[in-house]
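I've put the structures underneath this note.
Just so you know, all these numbers are worked out from the coordinates, no wet-lab data involved. Small disclaimer: the values here were computed from a predicted structure and weren't measured. Cβ atoms are built from the backbone, for glycine too; each structure is taken alone.
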Structure P
Amino acid sequence: MNKILQNKTYLYLTEFFAGMSVMAVELGASRLLAPYFSSSQIVWTIIIGTIMIAMALGNIMGGRWADKDPNPDRLYKRIIIAAIWIGLIPVAGKYIILGISALLVFTINTNFLVIAAFAACMVVFVFPLFLLGTVTPSLVKYTVDSLDDSGKTVGYLNAANTIGSIIGTFVPTFISIPAVGTNITFLIFSGILLLLAIVYFASSKKKSVAAIIAIIVFAASCIFGHGDSFAFWRDDLTYEGESIYNYLQVYEDDSKVVFSTNVLFGVQSVYRKEKTLTGMYYDYAMAAPFMAGVGEKEDLDILILGMGTGTFATQCNRYFTNVNVEGVEIDERITDLAHEYFELPNDIRVTTYDGRAYLHGLDSDRKYDVIMVDAYQDITIPFQMSSIEFFSLVKEHLTDDGVMVVNMNMISDGEDGINAYLADTISKVFESVYTADVYNGTNRELYASSNPDIIERFEKGYSLEEEGSLRNMMERVDGALTAYEAGDHLLTDDKAPVELLSMKAIDAIIGKEVDYYKQIYDEKGLEGVIERF
């Protein structure tokens, strides 16, 4: 046996770094997939499930291989291969993910995000983690000398793996990904595994062709694997980065600045450089201050849960002279971008916190005239901000005639969609509930209040506005307003399947978009589709 393994310390180190790398790759996988498939509980379930499959198969095969040929050289060669694969993920991972998505989008009609995310995980992550799954049974074979101390030895190995996994969980989340990004995080842990194997072979004075090739590939990955954008097809991004919570992207043109937390779906904030309305759902939300009596009150207090870069807050400050606006945003980096690129006024206070937790921490007598709920985790509403308990908490912090406005993304048909569940739940808390579908968009604004006269107040309020863009917008909202007829759906803290409901809505949206290109594909083939782009 190699001299470096005689005191077993190096075997424990191998177990430690293998456990650390598995968890780091798992967390890196979530960030690599999030810009394309979201970071919802469903995507996390897919990631964890596929990784557990890989580890289970690795445990089985690692034990068999160790019994058949108990040579540590083979284990460390497998670690080299795993290191190479992980090191290549920053170079090729995003292209594989989009390639798989492009193939599947034309072949499946339902559950696109689930199937595409699962296929991407299987292709990109299963093989290297399968190889790392062979580490533990192999090391048991090499470390157990007799049955007298087998329990203690296996316990030490498991402890080393667990401690490594703990560190591999915290380091990417709180240190490497926010500091240097997902791609370099993959390269860091690829380098750790590679160094582990190289030290082993160097100590035995054996020449390893695999190690030499791995060093060359790793060096190439370091050169080419950290510069590409997640949205690699774009060359006009003003900013691209990552925070603890999100992938972040800002792009602009001559007329606007746009903020997004993912590549394939959604726009989170828009700032018009000419300082006009956006033409999007933020404008529809401007009806809420009128419903709350902005023209009648000396001061109107507005709270925004899910501040983003402050589009709604900025517009309220611009069009109303008697409003006090404050916001809550869980991602501090987004607030930084709001000041840097979106001209969020410095006098608007933003608290870095979870929206529901913030409401819990308020004094019971702190009331607002308008509370806007616009908190999204990628494509889904956080479940804790979709339940009857949450909306009851919002009501407690509204004035008697106050208005809650909720942005509901992804308009879905039928009585079992995510918006029906949300609206039914809200209707069990508030007496008056109205909705307005955003023109030429996929959003729906919901207005809720204990005041039965909010529509009369709204119409009276905006009619006093001078002719202009805001009045024209409010006339459009007025024409779209519909009294909501409540059903029996209910979301609670105990049961709020918002991820599944949102996935269903996304499938419907994708299906409508893809049907057009499917028709072109059927008529003109792939060349016809490419011409349309």
Structure Q
Amino acid sequence: MAYKEVSRVEITEIIRQWQAGRGIREITRSTGLARNTIRKYLLTAQSCGLVRDGPPPTESQLISLVQLNRAGPRQVVVPTNEVLEPWSDQIERWIKQDKLKLTRIQELLAGRQCLVPYMSLRRFVIRKSWGKGSKTTVRMADTEPGEVAESDFGRLGLMWDPQSGRRRQVLGMVTVLGYSRHEFLWPLFGQQLADVIEGLEATWAFFGGIPKYLVIDNFPAAVVGTDPLNPRLTRGFLEYAQHRGFIVDPTRPGHPKDKPKVERQVPYARERFFKGGQFHDLADLRQQARQWCLEVAGQRVHGTTRHLPLVVFQEEEKAKLLPYDGEPYDVPDWHDAIVHQDHHIYYRYAIYSAPYSTCPPGTKLEVRGDSKLVQLYTHGEPVKIHPRQPRGGRSTDPNDYPPELNAYTLRSPNYLRQQSAELGEAIGAFADKLLSGPLPWSKMRQAYKLLRMGEKYTPARLNAACEKAIAVDLIDVRRLETILVEALEEEAMPVMAAPAPPSRFAHPGSVFAISNNNGGNHHGNQSEN
């Protein structure tokens, strides 16, 4: 048994596609989630007040949907390949010797307690290369203006990169609008999420709008794994699609016919644009690629439509695209993190505190970071937001610590004064005198000792001992504890005797002064007459 948790971003995508008018089967193919799972979330969404033609879900409604993640475990589905592999030799004989149809083979397997869907059996036979593959190609139906765009990656060639000081492989990301066949080429060095989103942002700016659907390859930055039946988008790319308002449709790996309108455009760009060109750097390459899309690729007579793609785009398709605001998109970065014993998580070489009440040590969190904020989630619910810190930085909220650890984690003289004053007035005055020197940090350990003495001997006894110590100007924590150990704080202070009145026989101080007369002779020699 295993439990598969649906992320907050995936739940948002289910509601978004449902409100866009898509059915459960379409949402299943797009998100890779089971139909029963999608049906469960849609029924809960309607019970929360969401309607198909209404506004997006609020934060409280999303949290209600996220709560469904805490349902019980469900059974792990055994891959069909493992079920059919023991019957491999028998299936091969049925196909090659007995010439049986797959429908009959499915019935025979069912009679032997091997229950598999027909399409799973068909894919198993195709992988084994036992059947005759069909070479027949059916032309896809034309799409409406502004409805679909197809995107593909491919190698353009090697180019000198002045920044790295070496020759690097240049990739080309080509996006073709399905109706007009107008295309945009974006050269790039990498295929990470930030690189792809940067290219898509440049694409929408070039077209002046966004299509409703985007057909993409199964590349790792956008698709988790290479499952041909249940493709799942990465959280970062899915969140970007939600932000821009288009629905992503990943193709199957190794199936170029899933995106036929863009499949041959990378070789076309490589032969007609990149080869033989002169480019100073990547920025110059991208500028020349933009001009080539407008002046060459957009002005040619397309082999299928027999029209100029740029003309059809400007006259019929541009107005049908979704609006593009041009605001730069802050690329998110999702990671999983564990709360450590110090009540912090580590993300991108910086540390951030997590609230102890909802995230005790050992809790697994989802971390979303962008250029400004770092947000912590548990089971899809936001629990903390921090400003983004540089490498080696730290963001700590004192309220995230348990109350009993605050004094030791904050390490602030002012905070220790405040804690001491809360135990008693005399304790606060003793702490003020203790930490009032030019180097209060050197006395902080004594201040910690003072707070522990309040826990050990009770604040009332400690307050009385501090009064006695302050009265004689005894600002020493060790001797203060001696007062408490010997229970001297309740003894009365000794009464000082009043000074005695001066006696009439007492000589004034001037009598004892040394006289300088007569050369210092003190015997009273008489002068001669």
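Consider the structures P, Q: one of them gives 17.8 for mean projected area of the Cα convex hull in nm², for residues 107-338 alone as calculated from the coordinates. Say which. Before the final figure, lay out each step's value.
Values: P: 20.5; Q: 17.8.
Answer for the origin of the read-out: Q.
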(request) Supply the structure label, taken from P, Q, corresponding to helix-only ellipticity at 222 nm (-39500 (n - 2.57) for each DSSP H run of 4 or more, over all residues; to 500) with the calculated value -18000. (result) P
(request) For distance in nm of label points 7 Å out along Cα→Cβ at positions 11 and 363, the calculated result is 1.6, so let me know which of P, Q that is. (result) Q
(request) Could you figure out which one of P, Q the value 52, 36, 29 for Cα extents along the principal axes in Å, for residues 123-250 alone was computed from? (result) Q
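Taking Cα extents along the principal axes in Å from the coordinates of each of P, Q, which one would give 157, 67, 47? It would help to have the intermediate numbers written out before the result.
Numbers: P: 88, 59, 43; Q: 157, 67, 47.
Derived from Q, not from the others.
Work out which structure the value 10 belongs to, where relative contact order in percent (Cα under 8 Å, 6 or more apart) was derived from one of P, Q.
Numbers: P: 14; Q: 10.
Derived from the structure labelled Q.
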(request) Tell me which of P, Q gives 18.8, 60 when you compute Rg and Dmax of the Cα atoms in Å, for residues 67-162 alone. (result) P
